[in-house]
Each structure stands twice: as structure tokens, then as C-alpha cells.
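*Asks:* Next come the structures, one after another.
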Structure 1
Amino acid sequence: TLMVVGPSDCGKSTLCRILLNYGVRMGRTPLFVDLDCGQGCVSIAGTLGAVTVERPADIEDGYSLVAPIVYHFGHTSPDGNITLYNILMKSLSKAVDLKMQTEKKTKYSGVIINTCGWVKSHGYQAIIRAAQDFNVDIITVLDQERLYNELVRDVNKSVKVIFTPKSGGVVERVRKYRIDARDARVRWYFYGSAKSGLYPYSFEVPFNQMRVYKIGAPNLPDSCMPIGMKTEDNLTKLVSVSPTAQTLLNHILAVSTATSLEDNLKVLESSLYGFVCVTNVDVERQMVTLLVPQQRPLPQNSILLLSDIQFMDSH
């Protein structure tokens, strides 16, 4: 298991793609784990995921996404809810372990892990935690010698830490480029690429048939919390969202595989069926219009998780 770490815009995603393509050309099927919730190479931004790579990444379509494992995070940076991020990392590591146990070829092909560019404070702690959760053997540090020295000091001595200078071809991305890239990724999810187009559907759902939740209540000091509860409990709480234009319009909703709200943690740790986008909220008629990737209605009793990611459907 190899993990690629480094600050933003140092070529982590590109290095992962190169390594995965080499693996596939050698006749292997490596597992790609994406912990970068800012861009979303496996799915869309605001998620953590993993996928078995069976063919080289396409320039337009990226990786062949056959049966990916995807978890809802809902933010573009781990600091949006670091408690939830750590829970999802642990869940994803368990899913990856299970996949390795059941698929021999994948087990012997290895795992490549891409991380986010937040390498200080809680971001650094998340890197250390990821190395433990995924039983990482090698950590490749791009560009930052200080980060390399800190990891040599802090990770298990059995983990090999390698420093790799940043490629001369790497350029820093401006904020608008990042936003456009996220937008393009969501558009690709619903409409495909120019080479392999997709045709999504649009239908209306009554307010009373939607169960929309946001993970995490506003942060309160421990002194304001109910007896026995901590701030961390608030960060993993499911909060019901009222369907209004202000709360839902143009937002992405993740369709969870969980069906019951009895176990809060089980909902957080459940993988996803996919995503829908709210294109209209009609308060008078009590209807929400959803853009969906398939013609069938939403799964019965489906739990929809609100994401910070927004998408303006211009088609």
C-alpha cells in the first residue's frame, strides 16, 4: 500500500494516475483510494471513495468506475468536519480490507492512496491516521521536506517514507480553476463526456416524500451541550433539513444506502447509491424537482444527505 502526500498543487493526483496506469499495463488491477474530498477523482467533490482500476485512466473520462465504493462527506476540505472525515476514513479502510480479502488479484496488485493538500494541524493528524487505518507500507512525500521530516519522526518505523521533488511541469491552480473543475466533475456525473454522453432524467418529488438531512449541527462549547454529550457528538448528528429554495436549490444530495435513522453512526458509515441535484423548489405546490442519472424513482425510504457542493444545470 502506497500513499501519496504533499501540499496543494504539487502533482499528487497525477502521480497516482501514472502509478495506476503502470500497474494496469503490467496486467494488474490496483485499488485506487481517494481521500481528497476537494476534487473527487473517484466520484465528485465532497466524497471519499475507492475503485478497482482495470484499464488505464482515459484523458476525458478518467478512471473506469465499475462498482466504486463512495462515502458522503459533504465538504470540500476535511476541516469542514474533521470528526466525520476520520470516521469515513476508518469505514473506507474496512471496506478496502474486505475487498482485498475477497479479490485475490486486487490483493496482490496493491493500493494507491491519494490525499488532500491540507498538511498542517488536523490535516497532518489525518495523514498519520490514514497511514494507520490503511496499513500503509510506503509514503511518498511530494515537494515539502518539512512534511517528510515530520512523517519520518511520527509514523511507524516499519513504514518507508520517500521524498520526491515536485515535477517542473506542475502549476499552481487558481481558485476559479478548482471551482470549474468541481463543476465539470458533477456535469460529467450526470451528462458524461463528449465521447460517451449520458442522458439524465428530471422528475418531481413531493416535500412529504423526501427525507433530507445534513450531518453535523452548529458547533457549541461543551458547557452548552446536554449532560453526557460532547462537541464531537454534535459534529456527527443528523439534522433534518426543511425543503426551501434557500437550503436546497442547486445543491447535490447524496442518496444513502441506509434506510433507517435509528443508528446515527450506521447512516454516516453507509456507502452511496449515487447523487441527485435539486433544480427547482416549488414552495406553493410543495414539490422539489430533481435531476437524476436514471429513469427509476428514488429507492423507497431513501435518506438524502445534503452536500455543500452546488451545480447549476445549464442543459
Structure 2
Amino acid sequence: MSLRLALAALFLAAIVPAAHAQSMKAGFQHLTTPDGVEVGVWYPATGTAVHQRLGLYAQDVVTAAPVPKGKHPLVVISHGTGGDFAGHVDTAVSLARAGFIVAALTHPGDNWRDNSRATRIEGRPAALSATISYMLQTWPGHAAIDPDRIGAFGFSAGGFTVLAAAGGKPDMTRLADHCVQHPSFFVCTLLRSQPRALTSAWPPMTDPRIKAIVVAAPAIGFTFDRAGLAGVRIPVQLWRADDDRILPAPFYADAVRAALPHKPEFHAVRGAGHFDFLAPCADPATMPQLCQSASGFDRVAFHQRFDRHVVRFFSTKLASGR
């Protein structure tokens, strides 16, 4: 083969997967597990996409599309306090179009319908792991998942959730001093409305099936010290909103960044507020406190960049053969 033909072959080999990813669409299923947990599932699909509302959000997906053959990486998504499975729909769609299967659960007792267990945060990692087990064992398309390529994405309380599932062990007694010093902070007002015992003990939560995590604006990051995060040995992409009024610096993302045993891929987003990590709303006026960003911050443009970084990170860290 001539040098010219060899270079042409290498070029085509590089661009064909990228072109395939660009032409791929996202399939979508909204289901309930046998345990009664609401889950949204996105996956690579072909066909005609339709535009549909999903709570505060909207998506373009192929309905009733078959699950693709082959083995695909899985990403599970954990939402923040009072949210639901749909809060990161744009990220889920972007991952599905890039070849991932995505499962986002609505956390029992910590969602917009039922917030009665919001401070029982130890239940969250267990629910996330149960969702992984459901996807690998019970979901009708489970044969299409590569069990050796699983990642997790979490925002706010979901960020705490994926850190705990990845091996983090918080010291919840740190909440007491934190709330003496910062009684008006969100977590402290939540604890006053739903008191709980604060202990340094933490049950085993590590899920070794998770191989990489993306953490955005993690809740109660200050409960992790270096010893508490020593067990997180997998790659971490960490995000901070520089204008976060709900979980302000330096107690949350910065505390996690300082305590991780290995340097994370870190992104600080200038001008972003806490809820700017949520997907852009279909109609921002519906719920301004969640949907409207500060003047000068373009949530749509930010999410285009954000989703590209998340897809790139998981594509690299969950690559076949790693």
C-alpha cells in the first residue's frame, strides 16, 4: 500500500466513528423498576426523533426505538435534593448520541413529589447501586450493556451520592460545627426541618462497578477529609459554579478537590449559579428560581460546552480495553 493510501485509510478510520456518533439519535424509555423506583433510560438509536416535554425540560428522542446490539458503556445519573430523573436530560441525550446507555433515577424520599427523607442521605448511594443492578440484570436491554464500563454522574446531593458510591466516607459530625458557623446555609436549614443523628460512622457503600465519576457542585463536600476520600481511586471530573449561592465556596467542590487522593479534572464556571448545572428549561418562566440564570450567563451555551466535556471524559475513561 502506498503512503498516500495508508494515510487515507487512517483518516477514514478516524472520521467514520465521529460521523456515526453525529448521526446517531437518542432513544428514550420512562419506566418503573420492580422496587417502584422511577427511571429514565436513554440509549443510542436511529429513526425519526420527536420533540417532547419532560417536566420542566424538553428533549428530541426516538420513541419505541429498539435497544442497539453490541456492548455499550453505562452512565447512571443522580439528581440533587428535590429533583427527579429528568434534571440532566440534555446531558443524557448527548451521552446516548455518543454511544452510551444512560439511566437516571428519581431518588425515593428525596424528590419534588416526596422530600420526606432528604436528610437520610445514606440511602442515596444504595439507590444508585440498585439502579445499576437493575440495568445489568433486569432491564430488557441489559444484554447491550458492558458491565466493565460503568460511570456515574451526580449533581449537588447527587454529587455527594456518586462520591460515596465511588469509595468516599463522610464524617457527618462535621455538619454540627458547620451549621453553628453558617446557620443560614441550605444544608443547615434542611437539617433544622428534618433533624437527624450526626455520627462519624458510615456504612459500606462502595460500588466497585463504577469506574469513573463526574461530580457537579457536590453537597456537603466539607464532610469529606483526606481520609474520607482516600478510597476514591477512580478518575473524577469535578465542577464548581463560581456564583453558587446554595453551596458557596470554599465548603463544597473546593473541599472535595482538596481531599481527593488524585488530582481531578477540575472546571470552575465563571458566572454560573448552582442551578445552572440543571438542563435548560423549556420555559424558564415556569419556575424562575431553578430555570433563570443570572444576567449575562447563557445556560444553553454553557451546557453545550458542559455536555461535550462530560461526553469526552466518559468516552476516554470508559473506553473499551482500558
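*Asks:* Can you spot which of 1, 2 the value 6.8 was calculated from, given it is mean projected area of the Cα convex hull in nm², for residues 113-192 alone?
*Replies:* It was calculated from structure 2.
*Asks:* As an exercise: FRET efficiency 1/(1 + (r/R0)^6) of positions 97 and 297 (r between Cβ atoms, R0 = 30 Å, to 0.05), calculated from one structure in 1, 2, equals 0.30. Which structure is it?
*Replies:* Going label by label, the one that fits is 1.
*Asks:* Please state which of the structures 1, 2 yields 20 when relative contact order in percent (Cα under 8 Å, 6 or more apart) is computed from it.
*Replies:* 1
*Asks:* Compare Cα Rg over 2.2 N^0.38 Å, for residues 153-232 alone across structures 1, 2 and report the one with the greatest value.
*Replies:* When Cα Rg over 2.2 N^0.38 Å, for residues 153-232 alone is calculated for 1, 2, structure 1 comes out on top.
*Asks:* Can you tell which of 1, 2 yields 1.4 when distance in nm of label points 7 Å out along Cα→Cβ at positions 57 and 217 is derived from it?
*Replies:* Only structure 2 yields this read-out.
Laboratory data are not the source of any read-out in this text; all were calculated from the coordinates shown. Quick caveat: nothing in here was measured; it's all calculated off a predicted structure. Cβ atoms are built from the backbone, for glycine too; each structure is taken alone.
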